[in-house]
Structure 1
Amino acid sequence: MAETETEATVARESNELESLVSDIAAELSALAERLNDAAMTVLADAIESGESERPDLERRISRARRTVERAAHQLRGAADTDEE
């Protein structure tokens, strides 16, 4: 019987961790959206001010957004393209 209780505890803890990881992935996705909005604002401001090249700040924001999106993707258990 103790083994069954242990298995139930492990399963419950595993479900709690899965839920935590899922919540973190959702937070990362929301952060990626905010970064995208910021990048679009930087681009719009650059166009409005007559700049002809993509602003450095927008490049950095977009790079960060892609990194955050990859992290969310990893946490959701999507296919891993990196060899670990």
Structure 2
Amino acid sequence: MTNKGLKNIIGDIKFTDELTQAEIAQKISVSPTYLSDIVNERVPITSSILGKIYELFPYTKKLPDTDIEEIKAKFEEMKKRLRN
């Protein structure tokens, strides 16, 4: 995952759970400054932080775009087969 992807996830959490970025940082046990640094691409995302986010906010765990495109392609192929 890229930091840009994390920025979108943090935005989703802010909107869905009505939390501030500081509250999110507290929930995932990091400082608000450190979370800001991650979101703004000053430091890389660690797997442990991402894991905490997925654990606390499971709806944020989405399929990567490449997986979604592969699923769409398979679905279209299945639709073509059913039409024939």
Rank structures 1, 2 by distance in nm of label points 7 Å out along Cα→Cβ at positions 26 and 42 and report only the one at the top, that is, the highest. 1
Here helix-only ellipticity at 222 nm (-39500 (n - 2.57) for each DSSP H run of 4 or more, over all residues; to 500) was calculated and came to -29000; which of the structures 1, 2 was it taken from? 1
Can you tell which of 1, 2 yields 37 when relative contact order in percent (Cα under 8 Å, 6 or more apart) is derived from it? 1
When percent of Cα pairs over 19 Å apart is computed for each of 1, 2, the largest belongs to: 1
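Laboratory data are not the source of any read-out in this text; all were calculated from the coordinates shown. Bear in mind that the values here come from a model prediction, so they are computed numbers and not experimental data. Cβ atoms are built from the backbone, for glycine too; each structure is taken alone.
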